[in-house]
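Undergrad: The structures considered in this document are given below.
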Structure I
Amino acid sequence: MLTAQLVFQAANLVVLPAWAVLLLWPGFQKRDLLVYTTAILLAMAYAGLIFSGRGSLHPDSFNSLAGLRQLFTSDLALAAGWLHYLCFDLLIGLQVVKQGRQRQMARWQYTLPLPFTFMLGPVGWLLFWLLGFKTKQNGV
């Protein structure tokens, strides 16, 4: 039986190889294929949870904090939310690496933000942006 805990654990395992490549081997030739394939799997699982009809997803759930709180009382909805974060944070991580390499930034400047992007999403992206802005200002 598919449980929210199983979805959560499987998603956490599925995403790790893609993050490892971004962090440890950003020049890997099949990097984009690995990341996009992982993101597609996460997106499909997310869509499956959202559209399975087992949750209490209503359009008005997003209109207030109380609506969001009610939405996430379901473990499956919470697992779907986690898949959402994992998928989008991974795609942002890929963009950080691609832009960092394209701008010829020092490797540490685009890999340092990756753990923050993985765990804290927008904080990692902000750190990358700040490091990239500093690089532009110094003409490097």
Structure II
Amino acid sequence: MNLINNSFLNERVLSVLRIVSAFLLLEHGSAKLFKFPHVAFFDNLQFFSLIGVAGMLEVAGGALLLIGLFTQPVAFVLSGLLACAYFIGHASKGFFLAPMLNGGESAVLFCFVFLYLAVAGGGAWSVDALRSRKS
């Protein structure tokens, strides 16, 4: 059995990637907006600051991706958000081509995972898949 060409398995692994990535992004947004989990850096965060708006997108987009609703457009927007996060918040610290040195590894990884989801969709375990089966 060739696991790489097994679409049944691929669709489910895609869903797991979406769910785990969405949960982790949702946690970032939750730390910014709801102070849970607590991150001292976000203690005095203004909601309508650049980081506050990013937190709103992370919570809303993370929740939509978690259930797999509007996966492709949401993932595309979040991929752009994370690219901006990298270039504004991390690459500006120097070491542009070394995310490990500027603290931007998670931003880069999230950016490309969400770019993949924007192309591939939400997988078998998503509201999108459920909606497409009904129509």
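Undergrad: Quick one: mean count of other Cβ atoms within 10 Å over residues 28-35 came out at 17.6 when computed from one of I, II, so which one is it? Let's see the in-between values first.
TA: Values: I: 14.0; II: 17.6.
For mean count of other Cβ atoms within 10 Å over residues 28-35, the value 17.6 is produced by structure II.
Undergrad: Right, another one. For which of the structures I, II does the calculation of mean count of other Cβ atoms within 10 Å over residues 68-75 return 19.6? Display every interim value, and only then the final one.
TA: Working: I: 14.1; II: 19.6.
Corresponding structure: II.
Undergrad: Another question, then. I, II: which one has Rg and Dmax of the Cα atoms in Å, for residues 20-59 alone, as calculated, at 15.0, 42?
TA: That value comes from structure I.
Undergrad: With helix-only ellipticity at 222 nm (-39500 (n - 2.57) for each DSSP H run of 4 or more, over all residues; to 500) coming out at -21000, pick the structure among I, II it was computed from. Present the calculation step by step, with values, prior to reporting the outcome.
TA: On the way: I: -25000; II: -21000.
Derived from the structure labelled II.
Undergrad: Between I, II, which one scores greatest on relative contact order in percent (Cα under 8 Å, 6 or more apart)?
TA: Details: I: 25; II: 28.
When relative contact order in percent (Cα under 8 Å, 6 or more apart) is computed for each of I, II, structure II gives the biggest number.
Undergrad: Here Rg/Rh (Cα atoms, Kirkwood Rh) has been calculated and equals 1.03, so which of I, II was it run on?
TA: Working: I: 1.06; II: 1.03.
Structure II accounts for this read-out.
Undergrad: Taking mean count of other Cβ atoms within 10 Å over residues 36-43 as the criterion, which structure among I, II has the greatest value?
TA: Details: I: 17.0; II: 10.1.
When mean count of other Cβ atoms within 10 Å over residues 36-43 is calculated for I, II, structure I comes out on top.
Read-outs throughout are calculated quantities, based only on the coordinates presented, and are distinct from any laboratory measurement. All figures in this text were calculated on a predicted structure; none of them were measured in a lab. Cβ atoms are built from the backbone, for glycine too; each structure is taken alone.
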